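Structures incoming, each one as structure tokens.
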Structure I
């Protein structure tokens, strides 16, 4: 690392810690161009890039960082989380999920519990449920268009990879439900891991609300999350939905005003644009 890159990186990291994000971003950019190599500083830079919606650039930097010999296990965990956030926002949520699932098998961390739980909720949101009937019909039509089987059976050169007892691949509907079941088990595990973590509490609340459609059960968990962190953006948003259902527009507006002033993350369900639009509507 060049001396200039190191000094600029330290200045950027300090500005970042002091919440002077504009200064930090400028210094990080200069430091990176000067050969900044400290993974702490580079990860800090990618956090700001993600918040600035520069996902492709963050991803590129994270890929280059993965072989840095100074990466500790904790910093590697942060790298994987940042990468998963980048690819999720670039439309590759399954890639982010697979990466974090592999990392989780190596040992649980609070950061991975938070992030993977969030991605599971986003993937299995009831609004994302595929049209299984249409998919199955299309698959059947494609099968009908296939050429007929040869009269002589083809001898398999390799043994079948189908597990014993299974005759065919599970249907798309079954695969989707299996994914939901796996996600729920993981999120419940994350709550057991740290029942005072406001993010995992919110993840479970959102899973109940958005995936299972059980708003009544979700309310208890949103209430638990807000007690742990009263400024959490997504928690405030969903609690404001309950206010509106009760007809309490004033209480909803107060919550939306509070969350709109927060620091948004690429892992938030609620975007700044959503918050601003809701503020205008409620006012």
Structure II
């Protein structure tokens, strides 16, 4: 019995020493010493210092939503010289109340990453080799159609909750913090019948998320977007400029250009998207989505 006790004690001691040795490279690299704030406090909870899916710029809504339920499965590739990333994501959209209200749920199901030492050190990551897989945050939205097909522009209100389900905080992939945003989007249609429909649209809102700053635990941002869309039959092409403007100015002011092409069929659709980071989000993203449509609202 004594031998078993000594063996267990030795094992626990060895594992503790190994764990300490595992982080010695990070401690030496960043000058961390006993008594200093823990490693979580070193992370910068802002889009410029996390993975591409951590605090993304929300999709720019166009002032309305279609009265069809949809489930979309998307494959994305985020190009970055120091942090190439690939992911698989899903989205469920369910309208009801005769197309006046809808709920939307979406998130990254699986993400693969492999970043350089330079990126690892810049982000204070504790993932030594910078390679791995992660699960993303999930979002839950409520959309309310305020106006549609009237003399007044199409107007939509959206309120979204961001969960803290993202994993691999030590790899600086996700923020491990909740957040929310709400916005109002509006658009106006020009053209009808067999002609090409032209639709300018805009969005304004508010974005907030929790940080690890003990003095200011919350970061608040102005959310914005402007764009145009062309529609002809079952084909749509759109381009927009969007971002949000955080008040801390610590890499929390991402800005990007978005281009999307969608082709609809009777019970499905396909979509191609390209996103180009302009500021505080250094990725170029290609995304392909396959969309199943079902139970159209009457």
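None of the figures in this text is laboratory data; all of them are computed from the coordinates on show. For clarity, every value in this text was computed on a predicted model and none was experimentally measured. Cβ atoms are built from the backbone, for glycine too; each structure is taken alone.
One of I, II was used to compute distance in nm of label points 7 Å out along Cα→Cβ at positions 211 and 267, and the answer was 5.0. Which one was it? Matching structure: II.
helix-only ellipticity at 222 nm (-39500 (n - 2.57) for each DSSP H run of 4 or more, over all residues; to 500) computed as -3500: which structure among I, II? That value comes from structure II. Looking across I, II, the calculation of Rg and Dmax of the Cα atoms in Å that yields 23.0, 75 traces back to I. Out of I, II, choose the structure whose coordinates give mean count of other Cβ atoms within 10 Å over residues 51-58 equal to 25.0 when calculated. This figure was derived from II.
Which of I, II yields 12 for relative contact order in percent (Cα under 8 Å, 6 or more apart), as computed? Don't jump to the answer; show the numbers that get you there.
Numbers: I: 12; II: 18.
Working through the options, I get structure I.
Please state which of the structures I, II yields 0.9 when distance in nm of label points 7 Å out along Cα→Cβ at positions 259 and 275 is computed from it. Spell out each step's value before the answer.
Numbers: I: 0.9; II: 1.6.
The value was obtained from structure I.
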